[in-house]
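Novice: Structures for review follow.
No lab work stands behind these numbers, since they all come straight from the coordinates. Every value quoted in this text rests on a predicted model; they were computed, and no experiment measured them. Cβ atoms are built from the backbone, for glycine too; each structure is taken alone.
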Structure 1
Amino acid sequence: MRSENKRLERLRVAMADKRVDLVALGPGAHMRWLLGFSPHADERACLLLVGPAGEAFLMPALNAEGSREHTGISFFEWRDDIGPDAALKDALAAAGGAGAARVVLDETMRADFALLALGELPGAHHEFTGSTLGELRMRKDGGEIDLLKKSAAVNDVAMGAGMAAIRPGVSELEIVEVIKASFLAQGATPIFVIVAAGPNGAFPHHQPGRKKLAAGDVVVMDIGAKKDGFPSDMTRMGVVGSPPEGYEAVHGIVEAAVVAAMAAARPGVKAKDVDAAARKVITDAGYGEFFVHRTGHGLGIEVHEPPYITATSETVLDENMVFSIEPGIYLPGRFGIRLEEIVVLGADGPEILSGFSRDIYLHADQ
């Protein structure tokens with residue numbers, strides 16, 4: 001059946017522009033963005049097939065009833081005792097994708113789903129979603145930006161709670177629980193809470209443990225939660241008592257790298273040039289080898305999605321793209337520093353979603 005879903009229509013425009021005959025999506029973020037829901041995901045083949053003039057679901061009969069209330073798209077159901085092959089042929093025909101020569105596949109779906117679809121389209125050229133659905137998702141609409149701003153405000157409150165919990169003798173995990181409690185009290189679902197104290201901060205994705213904070217410890221807090229379907233992400237720095245020798249200078253270098261990346265981020269600029277701006281500040285200060293990750297990642301219905309702000313990304317940034325700027329310096333055995341902002345790109349540059357200062361948060365050590 002033909003849907004009036006505006007995002008489906010936008011996808012079809014992109015398909016026509018790229019001469020794509022069929023888009024095949026598995027349950028996941030792409031489908032949620034396109035339809036507003038995603039069916040139950042398990043090992044049973046489930047595919048949304050979008051052709052030039054129609055769409056259809058290959059749907060496990062076991063999951064059909066639970067999905068029907070969310071969509072009017074035609075289901076081509078299959079049962080465990082029969083298998084999906086016949087239903088897939090019918091679904092392809094209904095979507096106008098039988099015999100498709102150029103197919104876009106959801107890069108995040110199960111490999112067996114992708115191979116099942118390609119098995120019905122011998123000789124078809126296949127690619128991933130970057131030039132069609134992925135490109136559409138990178139440019140947020142006003143409703144998406146509003147929800148991301150609300151999620152960022154929730155994160156600000158949780159970050160404040162985490163910083164207030166810093167004191168000698170408290171463990172990383174105890175601070176994690178304070179932050180999670182703040183998220184839950186605000187109706188948000190925690191996604192990740194990194195609390196890394198002292199030398200643990202030199203591990204960018206440290207798993208919080210039982211380490212107890214002591215005077216002079218630097219504390220990295222990288223936290224995020226989902227509110228109304230949209231995530232947040234932010235990293236800030238706290239210190240117990242007086243900062244260790246050299247800390248304030250290194251913090252200042254990372255701050256300068258954030259500012260440089262912000263200045264470079266403009267519509268029409270390549271993502272790799274934003275990464276280069278941040279990296280140059282850190283390299284020129286003599287810490288290039290200790291900046292061990294990309295400068296940023298996109299944020300939307302997923303906490304990590306395109307555009308990726310890397311040293312090799314040729315993606316041209318555009319208005320209403322949302323991404324992080326998060327340079328860092330990690331000194332083994334001493335401490336790590338990362339300062340992360342989520343920004344929405346406007347005509348004149350980036351707008352920061354968080355209202356939480358990037359200053360060092362100092363806490364008395366007694």
Structure 2
Amino acid sequence: MPIAQHFYSQPDEVELVKVKLFKQVAYYCLCLHLLFIFAFWYSHVYILAIANIASVVAWATGIYLLNRGHSHLALRVFCIEVTAHSVLVCATLGMDYGFQYYLWTIACMLLLDLQLKLRLAITLSLSLIVLFAVLFELYDTVNTTFAFRDYARPIHFINVFICGLPMIYVIGQIRESTFIQRRQLATLAARDPLTNLFNRRYAKELILRAHASCAHNEQPLCVVMADLDHFKQINDQLGHDMGDEVLQTVSDILHKHVTDQDIAVRWGGEEFLLVLVDCNLDQAVHRLETLRQTLEMQRFNGNELTATMSFGVALWHTALPFSVALQLADDALYTSKAQGRNRVTAAQSS
């Protein structure tokens with residue numbers, strides 16, 4: 001069963017942001033309709049004053065539904081309220097005051113209701129736009145004695161601004177949240193969640209690009225296989241939580257000993273791969289020896305535990321495929337382990 005459909009799954013970040021924004025817009029509109037009640041009552045348009053009391057109730061109901069986790073129902077309540085309010089005001093006062101533009105706002109908001117199938121959501125949104133056009137045909141010449149008729153143009157402008165503001169705000173915030181989530185998903189796809197090193201699948205493409213760049217620029221390139229010594233004993237004797245702590249600390253140390261051009265990968269389990277860019281074999285051995293000594297001095301579990309690492313390094317000649325360079329480094333790592341572990345061995349021949 002997909003995660004999104006599991007009983008215990010939570011809404012994703014975009015959905016949570018959307019609900020939060022809907023609440024903000026709902027409070028904004030509720031306060032707006034409270035102002036409309038007094039404005040229409042003052043201008044003796046009592047039917048609209050009463051209608052705005054119903055609008056306040058509708059927006060309060062929508063807020064209640066949002067708090068109960070029913071965002072799709074809340075959005076439909078908002079849609080009905082805005083549509084009914086726009087039609088009633090236009091029928092009463094005419095089109096000069098801009099209340100019809102609220103239909104555009106709710107038409108855009110409808111597309112955010114993920115409970116509606118896309119085709120239905122588009123159809124409903126288009127229906128609201130058609131209604132917007134029809135209102136001009138029906139109520140373009142309504143005669144009214146509205147007290148503020150001399151201020152029709154500024155009221156029209158204010159309504160356009162008021163209805164456009166929440167639409168721009170909501171879509172802008174969801175856009176930003178979507179970008180953030182995309183970056184997070186890209187990180188999850190590229191990084192090992194425990195160590196924050198590149199994962200094996202993603203790293204292969206980076207490694208091939210690094211090889212092509214070094215070949216083009218005639219730079220040396222080294223491949224390193226590294227393995228934590230006796231890691232199974234740490235897991236068996238001290239538990240997997242301690243094993244995870246060791247892996248995380250070792251990975252942090254690896255991060256500090258590689259450059260921005262280098263590639264550090266959790267290759268599998270307690271095994272790591274390093275690709276050292278613009279680095280010849282002697283330089284690689286020196287850097288790895290410094291790294292090995294740093295790891296050797298690291299203490300875990302209240303200074304009671306040490307963890308060492310064995311290394312095998314090979315120069316990756318531009319004519320060699322990655323699999324061959326990797327095998328050379330792996331053979332050198334095997335030699336390090338055979339000779340007592342906690343050492344660096346360079347492949348002698350490529």
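Novice: -22000 is what came out when helix-only ellipticity at 222 nm (-39500 (n - 2.57) for each DSSP H run of 4 or more, over all residues; to 500) was calculated for one structure; which of 1, 2 is it?
Specialist: Here the read-out was taken from 2.
Novice: Upon calculation of P(r) over Cα pairs in 10 Å bins from 0, in percent from the atomic coordinates, which of the structures 1, 2 produces 5, 19, 19, 11, 10, 12, 12, 9, 4, 0?
Specialist: 2
Novice: On to the next question. Using mean count of other Cβ atoms within 10 Å over residues 53-60 as the calculated read-out, with 22.6 as its value, let me know the right label among 1, 2.
Specialist: 1
Novice: Say we calculate mean count of other Cβ atoms within 10 Å over residues 21-28 for every structure; which of 1, 2 gives the highest result?
Specialist: Going through 1, 2 one by one, mean count of other Cβ atoms within 10 Å over residues 21-28 peaks for structure 1.
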